[in-house]
Structure I
Amino acid sequence: MSNDKIRIFYILSLLFLTGTLVLFAQGVFSGLSAGSTGPVAEITRIDLSDVFLGNHSFISVSLINNDTISHTFSINTFFGKELADSFNTTVNSSGTLEYGTYIYPEELPVSQNETINSTLRIAKFVVYMDEQPVPIKETSFIF
C-alpha cells in the first residue's frame, strides 16, 4: 500500500470514530437531561376481588418532583361528573408521594353513554400542580 492510501484510510477511520463518539455522547447526555424534566404524575389501577368486599379496585397516584423547588399538587377524584374527593399536598424538591384509594364500583353512579348506547360507571382522577388551570395528568377508569 502506498502512503496516500494509508493516509486516506487513517483519516476515514478517525472520521468514523469521531462520528460514533459524538452520536454516543449525544445519546447519553440527552438521556440524562430527559430524566430531570420536572414533576411527573403517574396513575395506576389494580383490580382486586375479595369474598366480603366483592370486586373493587385500588387506584394509586404517584407524584414525583424532579424539580429543584417544592410544588403543591391537588388530586381530584370524580365519580361520574361529581367531585367525590380532593387531596391537596406539597412535594418537596427531589421528593415523591404515593396516594392511594379504593374504588367500589357499586358506589359509583351510573351514567348514560350515548356514543356506545350503554350505561357506565366512571371514576376520573385529575392532578393539578401549583394551582394551574390545566392538569398535568388526567385518567378515567370504567367499571
Structure II
Amino acid sequence: MSQILEQLEINQTFFIQFILFGVFFFVLSELYLKPFQKLIERRQQKLTDDLQGSAELLKSVEGKLVEYEKALAQARAEAAKNYESLLAEVRAREEAEISKVKDQVKREYLEANRALQAERTKVEAELNAQVEALSDSMVKKILAGN
C-alpha cells in the first residue's frame, strides 16, 4: 500500500490536509452554513404560513361574499315586497279617490239635471202662458176686426 501511495505521491501531508479540510468544513458549516440553512428553513416556513393564511383569508372572503349575496338577495326580495305592498296601497287609494270623484260628479250631474228639468218646466209654463196670451189676443183682434 505504501508503494501505491508513493506512486500517487501521497504522503503524510495529504492526510493532515484532509483532516484540516474536514475540520475547516465542519467549522464553516457550523458558522456559515447552519445560519443560512436556518434562514432558508424560516423563509420556507414563512412562505408556508403565508400560503395557509392567504388560503384562510380567501375562504373568509368567499364566505363574506356568499353572506353579502344572501343579504343582497334578501334586501331585494324585501324591497320588492315593500314595493308591491306600497303599489297595492296606492292603487287602493287611487280607486277610492276615483270612486269619490265619480260619486261627486254623479251627484252634480243629477243636481244639474234636476235644475235643468225645473228650468225646462218653468220655461214651458211661461211659453204656454205666453202662447195662451198671444192666442187670446189674436182671437180678440180677429173677433174685433170682424
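Every number here is computed from the coordinates shown, using simple stated rules; none is lab data. Keep in mind the model is a prediction, meaning the values are calculated, not measured. Cβ atoms are built from the backbone, for glycine too; each structure is taken alone.
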Point to revise | Answer label among I, II for the case where helix-only ellipticity at 222 nm (-39500 (n - 2.57) for each DSSP H run of 4 or more, over all residues; to 500), calculated from the coordinates, equals -8000 | key: I
Review point. Ranked by FRET efficiency 1/(1 + (r/R0)^6) of positions 42 and 82 (r between Cβ atoms, R0 = 25 Å, to 0.05), which of I, II sits at the highest value?
Key: I
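Comparing distance in nm of label points 7 Å out along Cα→Cβ at positions 74 and 130 across structures I, II, which is largest?
Comparing I, II, the top value of distance in nm of label points 7 Å out along Cα→Cβ at positions 74 and 130 belongs to II.
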Check your understanding: If we compute distance in nm of label points 7 Å out along Cα→Cβ at positions 2 and 106 for structures I, II, which one ends up with the highest value?
Key -> II
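Volume of the Cα convex hull per residue in Å³ computed as 231: which structure among I, II?
Computing volume of the Cα convex hull per residue in Å³ on every structure in I, II gives 231 only for I.
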